[in-house]
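Got some structures for you, see below.
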Structure 1
Amino acid sequence: MRGLTPRRLALRFALALLVAGATYNPTRYCYYAWASRTGWQWQPLLVFAGVVLLIGWVVCLRAALRSFGGLGLLLANALLASFFWVLADRGWLPIDSVTAISWLGLVMVAGILAVGMSWSPRPRPR
């Protein structure tokens, strides 16, 4: 029996952070910035990278949806978003920094996906 270990959870978190961060982050090193620099023109390497990212998103989201369900995934996002709102309301979150908020959002999305990929139900025996 393979149980969840901190290492396995960290690997799933790293995968989710890679997929989310490669898609968008506040630096110029992400798919969004790359595509916008090209004027959103179809180029072979850009399309290939987009398909690779799409595969990563499908893998992560399918596992998270399987474990949380649609409503559970929505509630997990709502929980963390409301938590960030409380932090911002208390003045503990730098709401004037788009970069900080972007990175926190990426970590939030990666965390939800990592837990979803780790908490996936086992298939039933036939």
Structure 2
Amino acid sequence: MIIYKEESYKILGACFTVHSELGCGFLENVYQEALAKELAVRKIPFKKEAELDILYKNEYLSKKYYADFICYDKIILEIKACENIFDNHIAQVVNYLSATNFKLGIIINFGSKSLTYKRIVK
């Protein structure tokens, strides 16, 4: 069973549209701005640069995580513009999932000729 199948499909559709329009080669913040516009057009609920609290021994730290997007109030969407999705990107999303207790994170990589993505389920 795929968790949040319909929501994921809609998010990925928006990402593929952005990649189709812009191609690869831009900086991450360009894709982030374009994706925010595409998510809005598709009426996909999202928060951009969402602040995440970090709990350490039952106390919140003053330092925060900032996820690129939280979609549908339950999916972490982290975007990259690099050659590949690397282990440190996966670790970053795993940490975001732990901080939020969300069940799904998606890493999108706009930096390659074909859009690549990875779903991370907690």
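Here is how the numbers come out for the structure above:
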item	result
Among 1, 2, structure where helix-only ellipticity at 222 nm (-39500 (n - 2.57) for each DSSP H run of 4 or more, over all residues; to 500) as derived comes to -25500	1
Which of 1, 2 yields 13.0 [mean count of other Cβ atoms within 10 Å over residues 76-83, calculated]	1
With distance in nm of label points 7 Å out along Cα→Cβ at positions 28 and 44 derived as 1.8, matching label from 1, 2	2
Relative contact order in percent (Cα under 8 Å, 6 or more apart) from the coordinates reads 23; which among 1, 2	2
Entry that produces -0.74, -1.18 once log10 I(q)/I(0) by the Debye sum over Cα atoms at q = 0.14, 0.20 Å⁻¹ is calculated, selected from 1, 2	1
At a computed 2.1 (distance in nm of label points 7 Å out along Cα→Cβ at positions 20 and 52), which of 1, 2	1
Ranking 1, 2 by distance in nm of label points 7 Å out along Cα→Cβ at positions 68 and 92, the structure that comes out highest	1
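Every number in this text was worked out from the coordinates using simple rules, so none of it is lab data. If you're wondering where the values come from, they're calculated on a predicted model, not measured in any experiment. Cβ atoms are built from the backbone, for glycine too; each structure is taken alone.
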